[in-house]
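Next up, some structures in structure tokens.
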Structure I
Amino acid sequence: IFLAERKFDTAFKAYDIALSISDASPSAVEEILSACYALYILSGDSDKMIESCTTAVTTHISSANTVALALFLRGTAYCEQGKQWDQAISDFSQGIDLADRIDDKSIISGLLSLRALLYEKQNKVDLAIADYNRVLNHTNTSVDDKIMAHLALASLAIKTGDWATGVKFIQEGFHLKQRDDARPSKRISLYIDGIVESIFRQATSPTDCSGPLAELASLFNRFGYAPDLGDALIKHLGSINKKNRPSNSLLERWLEIWEPSLANHAEYEVVLRLLKTGVRFLMADGDKSVLLDLVKPEREILYQAFGLSAGA
């Protein structure tokens, strides 16, 4: 009833009362925590989510499974609060320390992945790499989590100019699972976005990256992830437009390093056309008339990427 009427505060209070019942079964508490997280997704109220998870941790401290889930969800809520990274890392670390006491070992790979991501944001690269390697070596890691760890390690390698290692990790990750017709998880897409950002950081390097990029484009295409690479390239155009817009020489370089690799595959025909037009749009200081060269469906993709209204 509370959810139907969008009385989110009242719903959270009801869940908190249920979470504070000390003799509730662990499975019941975990169901309530999952319901709290769904409520958090609807309401966006991370403070209330953190309060609910804290209630679960303090009331049900004897149940390692319950505490690990609550720490996972509370850490995730801290992540959503901006730069509350130290609090989130503390929660993820406490959850990881419970590995020997919990039944569902799969949650450990999720905790390690999230902690690694935060270490990346703090530029603690060695710690991030160590956690991603632990994900790969963890016996209960899901295939998707292993793919994400491979892509994360690839991104870190490319960021330092180690193209060979980056391409190797991408290949090893994609070998785990051929992309089917279903969309990959949102988290996998985020790691592909990270790879594109790492490549962009290398765009100013005088190193010839045409060979590695050609191999990378072929890998994404061979394993069915070409649409996801295309999405990442277009989203990246929108993101650099919202930041300090790069110089025209850097934008030209960005197109120059991608064009030969994408042109070799028919699957990238549309994304290459969008990339060319999007770069021209940025170089023309956002002149919307540049986008008129595209047919309407393609033009609308760039409208969305650049945050323009459909009638612009």
Structure II
Amino acid sequence: MRSASLLAMALVVVNIASARCATYERYRGHGELSLSYGKQRVVVPAALARLIKCGRDCAPAADSFRRLTAAHRDHGVSASDFTRELISLSHLVRSHNGTAVTAGVLRSDDVVFRGSGADLLVVWLDPMCQVCKRAADAVVFYMNDARRPPRLVLRALSQDRPMDRYAISALEVVRLRRPQYYPPAVLAILAADPQTTDDIDAAIQPYLDATTRVPVLPEYSEAIRQARSAMKAYPFGIPPPTASFHGRLITLDNDGGIAFDPFRDDVHLSAVLSLIEEEDRQNV
């Protein structure tokens, strides 16, 4: 009987790559998954395990999780640290946020930058923040590689400092004059890492139908007012980068003792968004 019991708990096939790539794994108690990780093993929380072990139906989530695992292994992250990071990821995937639900809807002044379909990814960025530049890079790479990318909306806000206020006001001028160029203008300022207001003007110049400095344009006064309103309307009590997707607040999560950073790169962002989509698909 003992042999039969052990046999019943033996390895099961879990498809975590694609229909062509199956890995043999073993379920632990309470639905956890013991995952091969080089010469070690990683414990995948039960809430994540069920999102990557359902065969073809969850192939996008399983594939993104496989790439996340490979990236951590290749960067020398220990199995114990990755296990704790997965606890944080699981918490992020499962944590619905009422504010993210209301803030993550399309506004009349939003400009959809990329993507199509019903899903909407709203990202808040500070154009004067280099952490936000890394986040923007992750978002752009993710949108380029995703099989079915969501609609993307960028919303810029900043700290209450003169240069920051100028950057947001300059972007609002772009929105007022040529709204379709607002998202690339946000990315242009982030890429330029401006040190002066002249640098900001130079970064957004390709997106304005004017060659004069921003403050002399007729829309500037209204742009200042709208920039102030945008900063007051920011709904979260944490600094950007942040995002709203499927009613979740996408931000750093430290529930497992080691933080999962969804904006570290496109692999991290793809993993959390794909797992959220699969979580909601299974819970319909």
Structure III
Amino acid sequence: MRIMWGRNLKKNYRNRPNPYVGADFEQIKEWVRRAFEIILAAAEKPKRVAVVGAGRIRRLESQRLAEFFRHPVHMAEMEFLRQASRGRHKKMYAGFHKRLTSPLLPMLFEVISTLEMHMRTVKQASLELLIDPFGDSHGVDAQRVVSAMSEVMELERLSSIQRVGNTDEVPLCQAADLIGFSNFRGLMHDKGFIKYDEHLLPIWNDFVGRLRPFTVLDVHDLLRRNFSSLPAKQLAAHYALARNAIETRHQEFVDQHLVTVQEFLNRAMAAASDDVGVPILKDFSVCQHLLSETT
């Protein structure tokens, strides 16, 4: 949508001419309407399309993650990782830290948890995920990450994760982009950040009004009954992806120093009640001398 919506379109897209440059804006609006009609038609079929989403304010999510990992022990561990990331392993810390502090990944794991609950309720045997290739998601389809996520988040229905290479060739990703972009424009207007988009938002509001509700379960009730430890489980999945960033570069370091994903989950569940950080090192004594330097 970003390359086709607006009055001043980028001339190039992925090193190729933008195909929408020069197109009549009324024609573009008609293409958007038709795309929403295709989604609505699919939503009426027996095995229908449903829209499931999660949204958070990025600034607040970044603050939440920063507060969670601000514990002195965690800060000392991060300094230990930083100092170990030298020579041929110089990018090890950067990859780990980028994923562990990503404000986007918690939304991804929240959606995965919600989809898992839906699949259980409708007795669907398997869940196959297509993930948009945003930078922080790199490695999410690695088998060890998928296995760890399935274990700690109790994803009984998850059968596969594919990080899509070219979303232009995957209709479901195109549909998600259209819905996400339109919903974001609506939220930006509601918050007073942009003027009312008189061209897109009427089309979006019509789509939302006609979309058949997908209300097969009370998610909040299910969270209360069966997923009381869900935040810790999602955090452990987050750690699994960050841990993988180091495994791909320095497996020996991981085996020697980092706790397993399951052990991290145990520590995260304890941290939720004790208001402490979540240590990631097997033996903290290796960075004990850094504790005073980071406090």
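Taken together, the values in this text are just the output of simple stated rules run on the coordinates, not laboratory data. Quantities reported herein were computed from a predicted structural model and do not represent experimental measurements. Cβ atoms are built from the backbone, for glycine too; each structure is taken alone.
Consider the structures I, II, III: one of them gives 2.1 for distance in nm of label points 7 Å out along Cα→Cβ at positions 81 and 241 as calculated from the coordinates. Say which.
Details: I: 3.4; II: 2.1; III: 1.4.
Value 2.1 for distance in nm of label points 7 Å out along Cα→Cβ at positions 81 and 241 corresponds to II out of I, II, III.
As an exercise: helix-only ellipticity at 222 nm (-39500 (n - 2.57) for each DSSP H run of 4 or more, over all residues; to 500), calculated from one structure in I, II, III, equals -14500. Which structure is it?
Values: I: -23000; II: -14500; III: -17000.
Label of the originating structure: II.
Here volume of the Cα convex hull per residue in Å³ has been calculated and equals 142, so which of I, II, III was it run on? Please list the in-between numbers first.
Details: I: 154; II: 142; III: 165.
So the calculation was done on II.
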